[in-house]
Structure 1
């Protein structure tokens, strides 16, 4: 029986590494990983490929089996979301996505595109956002994700591209290199240091544990569904509630919650997303609660 060939771009990243390990544990699949730095994951090679270069992509593909599915995770992420710093990132991400879409069209491969819930903007009205909500990008990185989705839809219409776009909210879990608020709160609580909250702590976000992210991608690989889908836990939490939950989760911590010393520039942000379309489209149902995810993550941080 011929194995189905899955290509993961950005395989050395946080989500990419978890997905690479997961897919290698599934029978019947040949898994390839590429990324700009390259490296090893569980003694398996992730090939160094500059995805901005069609020549390097072509050289990598030469002599390899046909690709059944491309999971496109690779993207440049800005350290700060300001127009000056992210203008180049917009064009770089657009070029990377275009090159991988060209490969998908030529291979007649399914294209699983990791997009972002930041496409919806601040959501100050605190609505449960569905996929047809207006596009409100406020930075070039988010714009690059949105234009990537538009390219997928255009190629679907013009060339029959089989694609699915996953608008991911805030993922967290072991191996995440970014200093996210969950990691900072957990590490502070484990040291019995005070947890600093910007503003009033009323900004909300939907945090999704990495295991549920991988499950969503796995389902999307196998699904027949086409289009754009929110991927979230379905339960948003304020920064104040998050800090309180972290303190309860960390045994014997002496941490206190300190708020109001610095303003929150996104005080009015409300991260609330409907996942009903993904539930109906390919049976996505997150299983890890925030409390469970914090305990799992904390064990690795120790």
Structure 2
């Protein structure tokens, strides 16, 4: 990283507005800088809505280069598509968009190769991305095709107007058949790529609300259904670890398993009101073969 600019605050405005005016860049681009930690105010990382004090110092860092968007000559299964949005069945092992050291095969790259036009927001590498799934998580995922639908969908997500159901196989069994866990998720100071549940709110933590229900158990393993009220990074994986039954083969929050190569987590369905028509949609994705194989094996041994 290198310092691109360092200057004193001369206007009492939101951080993203100051940067937009200073550099003449689109608001979503400077918000991308802030989100990625490339902006510091008096040496501290701040939120896009932070209001710097007059004469505070803003430093803007930029990477040597952003990852390239490589067109993937592969396809992805489309579950629903119209002029406003597209919903796909994401395979495990594929990132949603390019990231550091991981850009050769992405969902965005596949859709562009398939001729899908995505919303021109989040360019150059994240067009139309309104929600994301972890690389190893499979299942239902939505992208916007127009700028108008992008903003409407983002608003709906921020206001918890989506019903998101996930299926996970856990390494361990819940003590309760069903429950709700509310708390705050923050980065784990012992491992900066991992998150943890904390009881009390801090400046950098985010509220997390998760409902869970055990569908079936097999000794020390179980099938769990999760419903998200909030959508935090690694939310289900963090919550499951905190409850004592991490997702099977989750190398970051649990341990590797010989039963399956990747974390056994699947986005099963997405229910929402269409942003343009107002029609209620529920879109589902069948459990993938690797997770089905694990369940069949566990049932045979029971």
Structure from which 19.5, 62 was derived, Rg and Dmax of the Cα atoms in Å, options 1, 2: 1
Origin of the value -5500, where helix-only ellipticity at 222 nm (-39500 (n - 2.57) for each DSSP H run of 4 or more, over all residues; to 500) was derived from one of 1, 2: 2
Structures 1, 2, by relative contact order in percent (Cα under 8 Å, 6 or more apart): label with the highest value: 1
Structure from which 1.38 was derived, Cα Rg over 2.2 N^0.38 Å, for residues 27-90 alone, options 1, 2: 1
Mean count of other Cβ atoms within 10 Å over residues 131-138 from the coordinates reads 13.0; which among 1, 2: 1
Origin of the value 0.45, where FRET efficiency 1/(1 + (r/R0)^6) of positions 51 and 283 (r between Cβ atoms, R0 = 30 Å, to 0.05) was derived from one of 1, 2: 1
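Quick note: the coordinates plus some simple rules give every number you see, no bench work behind them. As the structure is a prediction and not an experimental result, all values here were calculated from the model. Cβ atoms are built from the backbone, for glycine too; each structure is taken alone.
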